[in-house]
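Asker: The next part holds the structures, each set out as structure tokens.
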Structure P
Amino acid sequence: MWLGARWLLALDQANLGFIVIPAAYPRPPIVEAVVELRVSGGTAWSDAEAKLLDVFKPGYPGPKRQVNALQVQTKWRDESIETTSRRNFLKWLLPDAAGRQFVGVGPSVHSLHVLAPYPGWGKFRPAFDATFKTFCSIMRPAAVTHVGVRYIDQIILPQEGRLDDFFRATPPKLPSQPSGVTAFQVTIESQDPDARTTSLLTLASGPPTAEGQRVVIYDLNLTRELPEPLGLDGWSQSVDELHARQRAIFEDSITDRTRELFL
């Protein structure tokens, strides 16, 4: 529920009450945000690749970077296991002059990435709409088949305090374990009953800062496979829904003590 333009009223699942949170944190921990669409049909990649690189070059003149998808296959042979891997081209990443924003273009994928400082959804979303429009002008896809929204945060914690003082999504420490948690990594994958939306949440400890403060990487990737491909004007609601879901999961994952770090 919105409380004006600057505050949100959110349900506190742990205490079954409501909490008031900022619509946008003054010091968000976001180090990278991504919106991605996958498409079907349209111009062959061999005909569109050079044109796409040219049309984006004025706004994204930096050297392009190749992103590959790694495919791993494992087979049982008698009493041994045989594993093979193959790298398949996924997309090019094209950086802007400042190296803070990247456009991704590939045979069936378009993405926009922004690095810290995060400009806010009000600027990020229109920027994605503009780059996708340019992508479509060359690729001319027939439909959108997959929607993704991903946020990667770097949360710097004070030296004092337990992890569960800051996070609700970490596994509990066993009573027999030593009291000080020095490193951890946990990945939680969940899916809606209709199997359309998948949440992949990874929490991991990072190298401490020079001042000895603890660092936690919070990586939340939400994807939605569309059972019936949407037209080029029908994907917008899914992106907004995934973005709202991302914020809800994030707020459910943290405590008020963590929120204080972003104010």
Structure Q
Amino acid sequence: MKSLIAILVAISLLAAPVMAITTVDTTWNGGGSFVTHFVSGNDAHSDLSTGGTLISGEFHAIDYDNNPYGYNVDTTDTSTKAHVENGNIQYTFTRDDSYIPMYGVAGQQSYTLINTWGTGDLAWTSTSNYAALTNSEYGFQNNNQMQATGDHYIRHYLSVNANNGAEIIVDADGTTQVTDMCDSASTSFSFGKGCGCYTNANVNVVGSGSFNLFADADHQITTDTGITVNGGTLNTHSDFSGGFHFNDFALTGN
């Protein structure tokens, strides 16, 4: 009987699926350009490019190959901390697969661009799984994920699809700090809202320039400042010469 049990255990072990986690860890430091692409099967992909007179940073990616709940969608994480002088940083994360019966079709995307004739810094991490794309910076870098000095342009957007999503744009000369601790997108989206943590979404600019907050949704947009748009577009715009502060740009849309 003991031998039979041992044989059955051995057969069970042989039949168990083998997870093959894929990781990428890379760093750069110097002048010129750096580009990396990470493809997590058919589940997600991420792209980072940077170039300038001085660039430095790190990029990390994980394809967990874990298939949670048997939905045939693996979890993927990518993160970066990048610095540039007189150049740009561009980061994109795209969710390519979803458990459609419960969470709709895939295609959600997070994008960030910092272009500067000064200095620029990006600290960002993204995750996708069967349910959503999430940018949760809590515990990674809670504040000032996007920073720039000099003559600079910062753009960050989160989209569900071509017609639903939100973005902020800062075009300024001076010093900008943008905090966006959490975004999430599936069939609906939350931009700057807390993802199981407190909301922390603000913009601080010392200098002159312009600011725009855009959002589009088929049904409703609701901001933390009390604005509701039923099926349409939200545009919050400001031109300034002596500085700009937006304490809470968080919103949701569906």
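Computed from the coordinates by the stated procedures, all read-outs in this text should not be read as laboratory data. This structure is a prediction, so every number in the text was calculated from the model and none was measured. Cβ atoms are built from the backbone, for glycine too; each structure is taken alone.
Asker: When distance in nm of label points 7 Å out along Cα→Cβ at positions 165 and 205 is calculated for each of the structures P, Q, which structure yields the highest value?
Answerer: The structure with the largest value is Q.
Asker: 4.6 is what came out when distance in nm of label points 7 Å out along Cα→Cβ at positions 133 and 181 was calculated for one structure; which of P, Q is it?
Answerer: Working through the options, I get structure P.
Asker: Now for a different question. For which of the structures P, Q does the calculation of helix-only ellipticity at 222 nm (-39500 (n - 2.57) for each DSSP H run of 4 or more, over all residues; to 500) return -6500?
Answerer: The correct label is P.
Asker: Computing mean count of other Cβ atoms within 10 Å over residues 93-100 gives 14.4 for which of P, Q?
Answerer: Comparing all candidates, it corresponds to P.
Asker: Looking at structures P, Q, which one was log10 I(q)/I(0) by the Debye sum over Cα atoms at q = 0.09, 0.11, 0.14 Å⁻¹ calculated from, given that it came out as -0.43, -0.61, -0.93?
Answerer: It traces back to Q.
Asker: Given structures P, Q, which gives the highest value for relative contact order in percent (Cα under 8 Å, 6 or more apart)?
Answerer: P
Asker: Among P, Q, considering only distance in nm of label points 7 Å out along Cα→Cβ at positions 61 and 173, which has the greatest calculated value?
Answerer: When distance in nm of label points 7 Å out along Cα→Cβ at positions 61 and 173 is computed for each of P, Q, structure P gives the biggest number.
Asker: Here's a follow-up. For the read-out mean count of other Cβ atoms within 10 Å over residues 29-36, a value of 13.2 was computed from one structure; give its label from P, Q.
Answerer: The read-out comes from structure Q.
Asker: Which one of P, Q has distance in nm of label points 7 Å out along Cα→Cβ at positions 125 and 157, as calculated from the coordinates, equal to 2.7?
Answerer: Q
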